[in-house]
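Chemist: Once you scroll down, you'll see the structures, which are given as structure tokens.
Each reported figure results from applying straightforward, stated rules to the coordinates on display, with no laboratory input. Small disclaimer: the values here were computed from a predicted structure and weren't measured.
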Structure P
Amino acid sequence: MVGGGQDAFIGAVHRMAAFLDGEIELVCGAFSSSESKSQTTGAALYLSPERAYASFEEMIVKEKALPEEARMDFVSIVTPNYLHAKPAMLALENGFHVLCEKPLALSYSEALTLRKMVKQSGLTFGLMHNYTGYPMVKEAKAIVKSGKIGPIRKVIAEYVQGWLAARIEESGQKQADWRTDPDKAGISCCVGDIGTHAENLAEYISGLKISELSADVSTFVKGRKLDDDASVLLRFDNGAKGVLFSSQIAVGEENELKVRIYGEKGSLEWLQSDPNSLLVKMEGEPVQIYRTGVDKSYLSKAALNATRLPGGHPEGYIESLANIYKEFARTIHGTKEGRKDEFDFPDIEDGVRGMRFIEAVIESGSKNAQWVKL
């Protein structure tokens, strides 16, 4: 693991998720830019001191020098945006697979460089858009692909939070500090942090690609250097239209991620605060509620494969990350055994599209919502 020290939120979540299915073991880490903090985290995680490294560079070089059966198999990168691409590229150069937090990089140009390296390496690269790991998100994707609701006409994706409604980055709040810093977050805060999740989920479920967009981007909190709100009109490659809005100044909201897909014959609705339910609304029929783990007769194989518990036992956020890790581990096992299995987790192409989406939204916003092609 790169990043994820004791005072970091997402690192601990990644570790819980990675361990959930018993297929992944943490063997080493560069958990902080501070050597002492990395050592302290390593000790708390019961790693031997020599495998809690002072830097990701040291970790990758020393792990490569170990016998193949003893060294790490892949790197999980859970750092702020500006520290995604460098450890990813170094790991790939040295023959290690990579699973990286989103967004892919600090800039679109950096993302393109990383994509070129992934293709040259032939190694497995995964991107942690974890919301694609929810069983009912996979069910929604399967329903769309089956043609049940007909050709898609409209897609609405929203992700709203309220935690940045005030300028808390000035109070030393670490999570707010780096997200609102252009040197660490890139050209966007809100769109890069949560807008890309809505974009990725809209494309994942619908099977469509955004072809162009028009964006109204705002920074409501005075003195903040990056955006904290965005409203985006979308046009998809099949002619469908869409709306995407993301906000971190929506007072009272926690993590309200919602996607609605409207086809010619029916529609789907999924909400992260009730992740085990999927609303299926067919023309002329009562609304149906598909539920995780209740009746295996109607759920898709993809949804069932992403479910661990019987109905009525809630599965949530950590399990969604765990499903990405499980698929990633399965892919690495297949590679070792000479197989090329199909996988279901976001990859380098999703990462590049996400970076282009961020760039296009910010460009459109700076030009008074001018339409920009992706």
Structure Q
Amino acid sequence: MPNYSSSSVTLMSTPPTALSTSSKTVSKGSYVVGLDALRAIAALTVCFFHYTNGMLPKLVVPTAKAVFSQGSLGVDIFFVISGFIIPYSLVGKGYEVGRILSYLKKRILRINPPAYACILLTLSQAFLIDFVIQHNNHYTKHLSWGGFINNLLFTIPFTNYLWINGVFWTLAIEFQFYLFIGLLFNSLFARSIGWFAVIYLVVAGAFLLPHAASIGFLQYGSMFALGGVALLKQQQRLTWLSYLALILLFGGVACWQISFYAALVGVGTAVSIITLTFKIPGLSFLGKLSYSLYLMHGLIGTTAEFVLIKLLHPTSDARKLLLTAICVCLAIGGSYVFYRLIEQPFMRLAAQNRR
């Protein structure tokens, strides 16, 4: 990990490409130790939020619903992590905007195939419920080829169609961020820190423009900015004072644009990225399949609920909590299978694609 006691004058004047080749700036090669634990926390909190707040309607327990009412903030953790790891993957590789197609190809190979597999499985569930189990048109009535194609392109926010899988709204924002980094990486991370701050503040201000709501990245840009601040600190380009100033700046923007709790979680994640330097065994394992869990927990959980309530009637809160816990375990197990069969092969394929 970085030596934070180094001279601030030297750090600010050293080119980031030179810094990125130093063994001090990374942990275990290109592996940043704390990210898996943070990913696990993000995926689990989203899962707990959905399972206790209505995704499993027969298992809702008011107390659990209240406890996990802020679980959707796991999404903000994911955004901060992306704000760190996506530019981190480009540091020191001589990236130029002319290589954006190769860069986007790698992101598409990594993200899209598991998402598409999830879409197909979700559609299969919908058709099974509507035409085999319930014999109605409840889940499939809004389906159309236009909606299907826009789901595949993550362009639903620019249309009147609906998401096939509700969590995909975050993937749309992620891809907007990928494009943003692909175009402005060098302006953000190869120039002075002032450029970084100004560009992200412009992003925040653009959220006030008419019709800007469809570009979700503009609202959540402060989360990605906090991840970028963590990267600048990890690469030894910030003193602790300047790091604190930027954390407070974009934490304040997040509080204004999103919520106080989102700002608190965003700041906490940005700090944890550079301070969490050890593995947490269980969380490290879950972190590796966090994307699969994020994609699949809804499909697995709702299917599990349908079966489990026939085996053990949810007649008390204790039974509901037990069944919910079983749903979580099944979601983790199913996501592991999905990770091994679907996500991991495309991870290897993406890794073979050189930027």
Structure R
Amino acid sequence: MAQRISLTQYLVEQQRAHGHIPQQLRLLIEVVARACKRIAISVNKGALGDVLGTAGSENVQGEVQKKLDIIANEVLIEANEWGGHLAAMGSEEMDSIHVVPNRYPQGEYLLLFDPLDGSSNIDVNVSIGTIFSVLRKVNNQRGISEEDFLQPGKQQAAAGYCIYGPQVTLVLTVGDGVAMFTLDREMGSWVLTEDDIKIPADTKEFAINMSNMRHWAPPVKRYIDECLAGSTGPREKDFNMRWVASMVADVHRILTRGGIFMYPWDAREPNKAGKLRLMYEANPMGFIVEQAGGMVTDGKRRILDIVPTKLHERVAVVLGSKNEVERVTRYHLEAATGD
């Protein structure tokens, strides 16, 4: 039987071999992973744990919060604030940052998270997940503010997500490839099940919400029309569409077998760059996808190069198999230049 490598062993070996993971970062990742196990227990209980349905409140984006949104957010804060490895946290569910209380030591890292991605799928028992991003605190002063979080995604120290599905799976990068861990429910431990994940450069699958087609910009419609034309069209191959309406589930499929995921700008809210959150969703997922050999843009530029201007900034997202993302991006640039 092959040796089972735990998350802790993997992180320690990465630290020894490559020096990518300082001790504080390793502890932080382990704490987040433990918090995800607690969230998984609540998700698995479902109606038996009285965690389904709405909480009767809205988050900063004006979205109705589910009970599990609030539970997951509280679990992540409580697990991380006392360990001494963090200076502050930011969450999609909170208006502003959560600074580590003075009664605890303050560390050198910043944690951002979407505590429960895909909330619309909670009550219908479809895969949902937790997304997280780790940044280094760039100033050496004790104080911390939202401005400390406004760093481009390429400066992330680590990123990952946990998907709560038929298996509970943790996907992680510390800037040296992508590793996948599966939760052994009997032992309560994360076990390495795949390392050095690579996304195929070519694909025949796309993920997009087709109900918004009438609102898309011409480059997006051009690309999807070509996919739908199949083997008799300009692409000369048949495509399949997949859409879970949970970014973490759609990205997990792409990491597993390739594909392209698109949540583009559309005309319903023309003054907003997109729907997804740059710092809680696009940056961590973009870091993971790039580390797996894929590509991520907002249609025109690399997402990880974008310097955020506010904590809850939104962005259009095109990510996945490199050759398809390059094509969509080229169509946007051609439309912008009139070519």
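Chemist: Supply the structure label, taken from P, Q, R, corresponding to semi-axes √(5λ) of the Cα gyration tensor in Å with the calculated value 37, 22, 20. Intermediate values should be presented prior to the final figure.
Modeler: Values: P: 33, 26, 19; Q: 37, 22, 20; R: 32, 22, 21.
Of the structures listed, the value fits Q.
Chemist: Check the numbers for relative contact order in percent (Cα under 8 Å, 6 or more apart) across P, Q, R and tell me which is largest. Before the final figure, lay out each step's value.
Modeler: Details: P: 20; Q: 31; R: 15.
Max of relative contact order in percent (Cα under 8 Å, 6 or more apart): Q.
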